[in-house]
Structure I
Amino acid sequence: MTMLSRVLGLARDIVFANFLGATAAADAFFVAFKIPNFLRRLFAEGAFSQAFVPVLSEYRERRSIEAVQGLVNKVSGALGGSLLLVTGIAVVGAPVLTALFAPGFYMADDTTRYQLTSEMIRITFPYLLLISLTGFCGAVLNSYGRFAVPAFTPVLLNITLICAVVFASPYFDEPAFALAWGVMAAGFLQLTFQLPFIHGLRLTPKPSWDLQDEGVKRILALMGPAIFGVSVSQINLLLDTVLASFLPLGSVSWLYYSDRLVELPLGVFAIAISTVILPSLSRQRANNSREGFSATLDWAIKMVLLIGLPSAVALIILATPILMTLFQYDKLTVGDVGMAAMSLQAYSLGLLAFMLIKVLAPGYFSQLDTKTPVTIGIKAMVANMMMNVIFVVPLHYFWQIGHVGLALATSLAAVLNAALLYRGLRLKQVYTPMPGFGATLLRMTMAAMAMALVLAMLLPEPPLWENWQWLDRLINLLWICAAGVVTYFSALFVSGGRPRDFKAASNTQG
């Protein structure tokens, strides 16, 4: 279901590129969409779930169904009431919010992007309330092993936005406003879609406001630090958007298109695995199953390495042809593709780290440890800010590619974050690699190198991609990718890798 969601998300971005390109309106919409979408990741896939699921799992294991229903009621009331207030303030203060998240738009001589962004934020920001409540429902469903429904829900967003562009945009003077209204409509659809499944669990929320409730207080105490611990990479990406607003026209869009391609393997595999292991880790902690806890983490790390390593290598080598095949039509120029390709390669350097963070962080939050990932997250964020200065300034003033420096700094900060999270789990002795882990990693590395060689040999010169029609580009890209996949898994098998190396141990179940 996550794969379906991400593939449709890619189709959505292809439509965006064709209708919006890298124009002022595109930059404005991407900022107006990124703010609630960033907060969606915090709530639906990040801090809220990491704080709520362990507490809900404990209630489910140790308390009555009445106690679970009471927790659901009070958390939904606290979450909904708080976000209703935040949404109201944001809608009224949209110009201030624009100046805060895109200060370059505000300070520019041409204020078109600033005005467009402010108007669109008033339309898109209520999405935060709706999608956060959707994330709350999804966390409940995940806790009860109902993973398919929350994973499918983003499909509705992508379908709604595609329809908004294709069918509604002709009725707007500026097509980007059709997308803004589509975002709000998608929020309603996603929330109402999940409610019947929550009702099927007999846990339909009856919101009540009680911040003094024991469970609510525990979740709030965990949630604040968790925002830093699990979402540093996303915060760094948001900082990229803030800084990109000072860079030349199109920089926000170039970063958006390249980030979306990195998000495909990240969302399909890392977030899906993270979603699945968090309830298991929480139950294993509640049952004091240290061996099962470690085995679950080991399986998750190996699965991320299995997919993340070749994905990163392939995106670096195939950045330009992938972007040309998917996006370079009508509004998006060849020059835009070249700029986006450079930032895609920079982001790809950190792809494996982005994915590892998603599966390492639950190792802390399932044990109700928020202090360690917060400390690590702050270190990574500070490092990212320092590297922004080191990379962006010279790249912008000498080569006008400052956006590449933003992507590179974000990737290196993610590497630092992942390394420190891994080191912390080893020092706490809650994770020990299973026997044969090192040999498996070596095989995957060798297989990725063999794949890289094949891709480089098969890759045509860029001018050929520019002259080909869409179908020619697609056919060539597909067979090159297929050759890479066959090479990678064949090399992995020849070097001794077997499916049993990536099979979850029996003591990870639960």
Structure II
Amino acid sequence: MNRRNFLLAGTGLAALGAGVLVWPRIETPSARDVSGRHRLQMPARLDTRTSGRLELTAMEGASNFLGRSETRTAGFNQSYLGPTIIMREGSLEATVRNTLNRAVTAHWHGLLVPGEHDGGPHLPIQPGEFWKPEMEIAQPPSTAWYHTHIHGATARQVYAGLAGVIHLTDGRDDQRGLPSEYGVDDLTLVLQDRRFDGSGRMVYDVDMMDVMHGFTGDTMMVNGQVNPVAAVPMGIVRLRLVNGSNARIYRLHFDDGRPMHLAATDGGFLDRPVVLDRLRLAPGERAELLVDFSEGTVPVLMSEGDPNQGPGGMMGRMRGLVDAIIDRSFPVLSFAVDETLPVRITRLPEALGEPMPNLAGLQTAARGFSLDMGMGGMMGRGMMGGRGRGMMGGFAINGRPFDMQRIDLEIVGGSVERWTVSTSMLAHPFHIHGALFQVVRENGRAPRPENAGWKDTVLVDGTTELLVRFDMPASRKTPFMYHCHILEHEDAGMMGQFTVS
């Protein structure tokens, strides 16, 4: 038994010995009863295609999520979250202002831009100041997102609402036969889990176990709304899923067993849709699904339990046995067919994008990365306070906690490298800034179907091999990051940085 299974099994056995099993669980009653529930609203759109300009303002807000008490939140251009930014290839002049009393950044997660435009932790926007990158967008259509990335404060700031979605489009979705009517047959869905206190206020109160496993909530939200119903036309609908949670790993499926047709992953379209009955989506990942609602029945999008939490996260090899006995699944979003909505697409497209290029044989270097959770460091140092520092010791990559002053890798521009990423404790979503990669092998086997396309984030549970293409430059002043996208782990030191030249 390795250290992961020994430590986590020990905790689980102690719980069994006490005669009780306790873990964070989502509770959303009456998922199928859609009467009297609010209709899901899409984020406001900010279309930059004509002007070539983008203006965002990080601002304070107040949000009443449960209809009881207001929570102090933050967002871009609004009280919580931000608008959906519509982009096309070409020049984009962005202005990001900060009206908060703390520094923020605007990281374009999924955009292939140079390090000086990436919005990582070396590019803070101080209170009362602004950042004005003049970017050149040159990549295929995809669903990306943006969020703050201040080291040591990313988890708290994203949790408060500083995030939003990006649609990168080439205007050819009609030719592909894809749903494209925003909010009608093309739905943007930001998945988040949050905790609330007895007064109905959203809370972020982190203890040692929250940092170890990542902070998860007890209430599901989609686009910042609790228990909404998504109205859809009686045809093919496109679901753009963004896992905006701090730590929760979703394993999505429909309760009536209907198939999900995967059309795109992080980096853009697959060459053709792939049929799935389950979709695993880790923090930072995006996926575009095509779903057929033509029969008019009312399904519920469900998720199985997070493998890093509760019986799965606490008992290692015992997870399968416990999950076979205890149903940890929960509703994510209910759907209802609205017959007044126009039906544009009635059949699935056969082809979408270009076939993946073969990067095998092009690699110029091979590197190994261990995502480390040193229990000795955690138990010895405990929770760490202080502004700008991680919350707990023991988190590192290759035994080295993140250091803003240290460049970990120097990479040759235009090269392809083979990265082997491994973990022995928990599953970790691994994200690389400024680059796309192909997943070659997962634990010695072919990649999961949802990892078959271009990716910038992948869930590592064991050992995962990647072929990474580095086309964007990054200097020592504004390097790119690679890190775990469980935000508490990232803040606590599971991150490195690299230059490309």
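Computed from the coordinates by the stated procedures, all read-outs in this text should not be read as laboratory data. If you're wondering where the values come from, they're calculated on a predicted model, not measured in any experiment. Cβ atoms are built from the backbone, for glycine too; each structure is taken alone.
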For -26500 (helix-only ellipticity at 222 nm (-39500 (n - 2.57) for each DSSP H run of 4 or more, over all residues; to 500), calculated) the corresponding structure among I, II: I
Using relative contact order in percent (Cα under 8 Å, 6 or more apart) for the comparison, can you identify which of I, II gives the largest number? I
To test your reading of the models, identify which of I, II gives 20.5 for mean count of other Cβ atoms within 10 Å over residues 147-154 when calculated. I
Work out distance in nm of label points 7 Å out along Cα→Cβ at positions 371 and 419 for each of structures I, II, then name the structure with the largest result. I
Which of I, II yields 64, 60, 41 for Cα extents along the principal axes in Å, as computed? I
Taking Rg/Rh (Cα atoms, Kirkwood Rh), for residues 99-194 alone as the quantity of interest, name the structure among I, II where it is greatest. I
